[in-house]
Every structure is written in structure tokens, then in C-alpha cells.
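Heads up, there are several structures right after this.
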Structure I
Amino acid sequence: MKRNLCNRVIIWAVYALLPFVMMSCNEVEVVKPNEFVLKGTIEGLNSPYMLYYYKQDNIWKADTIKVEDASFYYKKEIDEMTYMKINPKMESVVVSVEGGGYIPAMSSYINFFAIPGHVTEVNGHIKDFVAAYPYGNSENEDLAMLHKVLVPLSNEAARLRAGMNSEPNEESQDKYEELMHQITDVKRHFIRGNPASVVSAYYLMDMITRRELKEEKAIELYDLIKEEQPESPFFEKLSQRIAGARAIKVNNELPEIEAVNVLENTKFSSSDLKGKYLLIDFWGTWCGPCVAEMPKIKEYYLKYEDKLEIVGVNNGDNISRILDYTSSKEYTWPQLMDKQEDFVYTSKFNVVGFPTKILVDPEGKIIYKKTGGGEEIFEMLDELLN
């Protein structure tokens, strides 16, 4: 009887302790609402540290992530969900070009969404590319599902392109173009099949800015997913971009531009310029074709000063750099500064490359929009203003 009682007490004690044992085994890491955690183990990761790049106060900075026995743990404060890339600092994944340089490829990085209040884990392996994918939340698991198809294709395309630099041939070019079409098709198929995923919003925005899609196709995909998309920074920026694609078309009225002319620190309003032709030039000092044609823009600004106004919209430079550059070249037309974080004007006007020029007639109607340099805009101005 005593033995049975003792056995019952032991069994009861074991069952009573089980929840505590299970809680200990499955302990969930607590992350502050304004932090994210990235951790994992990647087979073949043999560098002592990795590099994570981020932007703070409009300045690019870098953090190191320590690696021990192919494992890592990283925690950082963050304001909103962000797509991030980490450089594993391993030569084997760099797609080098003979004679120097390299081909940028997503397959050379660890790619993931950093999400406030969430832990994201990465596992996989590294050989000639980073086959390591994130999990731990639905956003990253969707990303992993897509990247398990995209990353190997990206690696193959990048290495093919690197080889073409040293030995160009038609067969390799055809294969490269086929791979790029395949990559685009994979993204489109994912977006169509996953309209409620933030990955779809991120990649549709990415495809627009890389000019992988024509505007009408981008709008079609956006209309397909917009009703099911959750709130996210990606969908917000995508919606701005699509609104710009719809608004900034030839024969449409130019949306009002109200900003600060940074050259004089005065208010700028596009409506004040009605009655003259208006050329809007999206540029940056980092853009070779942009700065190469600015002397000719100056020539036309002076040549047609009674009939033509010009406004520059700078992207990527700070105010000091804009002032120094324009002053040294005596470029005196108004300059607006695109917001570094939100890229308000590039989104509002659906600018996908630099330089981009928009020409508006005296009534405020858009009569020309084109990305890239060339003589076309100057020939058009001569025809209109002579």
C-alpha cells in the first residue's frame, strides 16, 4: 500500500513538473517592440565576421556581426520592417570579373526581412553562393519560399555574365537573357499566387524600379494584389509608385509640386510657373550621364529664358553637396531635394532611372517624359521654342 502510494506521488510529481520542463525547453526569446534579432547557423560559413549595411541620418554605416563556429547572433533597434542584406565576407560567393571588379548578385548575400519585435533565424549552407534562408515568421518564410528558386538562378546568371565579360559570345548572351526572363517570370508567378504576402509588394516595387515590367503590367499586378495586401512600408511605397505611374503620363495635368528651393531656401511652387514651358530634371552628382548633360541644360536655360523654366530634383546628395556643385558650375535654376528616406518625388513621378526629364507645356500639361540622356529633349525644345 505504501509502495503504491509512493508511486502515485512520484507520478503526480512528474506530471506536475512537465509544464515547467516544457516551458523551459520551448522558451521563447523576448524581443523589445523596437528591436529585431537575427540568428542562425550556416554550414560552410567560415569567416570570423559578417557585414551588415544600414542607413542612419542619411549616411551609410556598417556593423559587424561576429561569427563563431558558423553561428551568429545579432540584435539591433529598428523603426519598421526592412528588407536587409548581409555580406558573409567569403570570397567563394563573390562573382568576380577577370581583370577586376565583380557582378552584384543576390546570391552573394543573406537576404531577410528585419521585423520589429521579431526573431528571425537563418539556416542553410554556403558553397559558391549563399543558400541560406530565413524563417521564424510568415513574412520571412514566404521570402524563403521564393528565394529558394530565385537565388540559384541569380547565381547562375551572375556567373554567366561574369564569363561573358572575358569571352563574349552569342550563345552565352542568349542563355543569360533566357535566365533573366525566367527570373522575372518566377517573381510574377509568385505575386499572382500570393497576393496577401508582403513579399509580393516588395518584389513588385523592386521590379518597377529595375524596369523589369512595363507600366501597364505593373499596374495590372498591383490591382490584383491591392485588396489583400497588409499594411507595410513596401505596400505604402508601391502604392505611391503606382499612383505616379497613373498620373505622370503624356497629356495628363502635372501634379502640383510644392517644396523648398534649396539654392535660396525659398518656397517653390510649380503653379507659379504656368505660362512658360517647364523642364523637370531628375539628377544626382553621382550620376555620370546627369552631370554630363547639365552644361547643355544651362545653355538652353539661358537661350530660352523668356519661354522656359527649369527645375532640378536632386536624388542622393545632401544640401551641402548640391550647393557646392551648383555654385561651382553656376547652375542657378531652382533645385529641390528628394527626401532621402521616403523618395517622395521619385515615387510621386514614378522615376525609375537617372536622368529622367519631364516637359510641361504653358498650360500645365505633360508633353514629354523619358529616362536617360540624349539629344531628343533639346531637339524638342528647339522645335517648340524657336
Structure II
Amino acid sequence: MNNSNVNTAKILHIISSGTVGGAERCFLEMLEASKTLGYDTAAVCAGGGELQKLASDVCGRVYTAPMADNADLISLYKLYRIITEYKPDLCHLHMNRATLLGALAARFAGVKSLGSIQGEVRPLYAYFPDYLTFCSKSVAEHVRTKSSVVAARPSFYLYNCVDGAALAKDAADAGGRAFLTKEFGVPEKAFVICQVARLHPNKGHIFLIDAVRENIERIPSLYCLIVGGGDKKYEDGLRKAAADRRISDRVIFTGTRLDVAKILGAADLFVLPSLQEGIPMTIMEALSLKVPVAVFDVGGIRELCEGCGDAQSRIEFVAPRDTKALAAKIYDMYLNYPRYKAAAEKACEHIGNRYGKNSYFRDIGAIYKDVMRSKYR
């Protein structure tokens, strides 16, 4: 999507992360949208990680601030200094600490702020931005019902987007299952489950590990790829859990990967047993690659299939924390794989039509225009 109008306004995107996961990929998409729409664009992220380099590739100008915790007064002051130096017309804030510290810094500097709420967060993180975007109706309801102040904030719905054509090309170029065999030693004829998520307890990895253990005897070819980085102590705990269950040779931790499409596209099944979600990009990516999906029924995930007529047949939902039900669902999808594969192929078309990149950029552009001309501040 090209935009011939050159905007003189400046937008500063602030994110309280330095690694790369689903929320960070949303952040990069919004950076690209700002640039494509003609805004002078800069970014702030936690330094030293892959995200800093990727953000620099998109917008060129990247500042760093650690935002180590909610009471990080040094980062608050640093954000204030960055804002007063760059002089943006709008600060667009991403992830919890940024929507808190970034919003406060923007207020001190007299600059409007827009907070992107991507999950069922505490109201504190939606309290200080002047405007809000919610990634789903479910998330909006969850946060608004807990705070009358947040409920009164001017807000917009902004669903995530996925570039299905680019994902499909990346997956095809990788060579399919041969890529997994080369990278991770997965046998050519294995039945491969994949979870893509940062390593955090909210993502429910332990439920998937338990479900793999339940199925290892009745699906002898089963392998599980856990894709994503995060807390090292948490990862060590998951590795120990796999070892204790005697499946450590079947549960492969890949760490942070920037080639997620190559992995997803070669998997048989995507599973996301999260305990808390908005609308995950990873589900959209899996369906865009025609990979069947099973998830815990949380957050706004059901909204992904609104308008396609038969939501239940496109994504398989399991009650949260129910390991036995998750294991049974995985086994049923294994036994009846052609049926679930056909459903994923239908979902691919719906995701492409409803959550494409061009419509996403148009939505962001309309939000920016509305916020910029508003006299709320």
C-alpha cells in the first residue's frame, strides 16, 4: 500500500520490550504503517535485543529505554527526555510498561498518547493514555468493566493483521518438512505440533507438554516444537518437566526465531494453550498457512472467525487448563487430520480477506487522523 500524501506530523512508537514475539511483530507492523502513511516515525524499545535492529530497519531512528518495571523512574525520565527531544505529535504505546511509563512521560511533555491494549491487562495499563485501541471486543470489555476511567477513554478497535502471501512464500521457500529435519532433527514422517509464544506462564506451555505425554504412546511419531524466547528460569522449568515425563527427546525448544513461517508451514498442528490472550497473531499466521489450530478458549480468539459462518469448525476450542481435553483434541485431530486440514484451508481464505495488511493500514491511518485532529488534549 502506497500513500502519496506526505504528513508533517511525527509519531513516536514506544514498546517495553527488546525481544521478538507476537506483540513485537504487531509493533513492527505499526512502525511500517506509520512510515507508509507518510508520518515522520521514530521508535523506543529496550536496547540490546533483536527488536532494536528490526525497528531500525523499518524507521531508522530508534532510541532505547529499559523500562525494567512499573516503578522504573530512570526510564520514565529518559522517555520524557526522548519525547522532548524528538517532539512528536503523538506517542503510540505498545505493551504494558510502555502504556504506563510512556503515557506518563507523554503527559509530562504535553504530548498526546495512544495506548494499544493487546490482552486482558490490569486497568492500570490503560489508565493514563489519552486514547486507546483494543485488539478485540472481548479485551475491551474485560478492561473497561474494571475501571470507569478506562471505560470513558476515547477508544478504537484495531485488529491485528497478517501478510498471508509473504508467509506462504517464506514457508514454500523453506522446503517444508525437510527444513525441520535439517534445523531440529525432526523425522520426515513425524506428526509435528508447534507452539509459537514467548516463554511466560500465561502461555500455558506446561499444558501442552502434559498433552504430549498423554499422547506419546498412541501417536508414536509425535514431536513438539516450542518456539520462542523469554525467561530462562521458566524455560529451565519446562525442560525439567519434559525430562521428568521422559519426553525431552520429543519436545524441542527452538529459542527465539525470526523464521516462524518456515517452522509453522512445515508443522501439522498449531496449539496455543494460553491462559490469557487478545487475538494472537500466531493463530492468524498458522491459519494463513493452512495449519489446523487448537487453543484454550480464552480472550478474543473466537472473534477471529466472526463472519465466516461456522467459527467452531475453523478453530478447535478446549476449556482452559483442561490437559486431558487438550490431549484428546490433539489425538482426534491426528486421527481425522484430513477433515481438520480442510477446515484450516477454508479459514485461510477468511483470514486473508478479513485481516489483510491493506485494510489494517487503512484502519491505522483513520485512527491517527482522528486522534491528531482531536482537541481532547
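One of I, II was used to compute percent of Cα pairs over 27 Å apart, and the result was 48. Which label is that?
Numbers: I: 61; II: 48.
Matching structure: II.
Thinking only about FRET efficiency 1/(1 + (r/R0)^6) of positions 33 and 129 (r between Cβ atoms, R0 = 30 Å, to 0.05), which of I, II has the largest value?
On the way: I: 0.30; II: 0.95.
The maximum falls on structure II.
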Quiz item: Upon calculation of FRET efficiency 1/(1 + (r/R0)^6) of positions 177 and 353 (r between Cβ atoms, R0 = 25 Å, to 0.05) from the atomic coordinates, which of the structures I, II produces 0.30?
Solution: II
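Match the computed value 11 of relative contact order in percent (Cα under 8 Å, 6 or more apart) to one of the structures I, II, and report its label. Present the calculation step by step, with values, prior to reporting the outcome.
Details: I: 11; II: 15.
Label of the source structure: I.
Bear in mind that the values in this text are calculations on the coordinates, not laboratory data. Because the structure is predicted, anything quoted here is derived from the model rather than measured. Cβ atoms are built from the backbone, for glycine too; each structure is taken alone.
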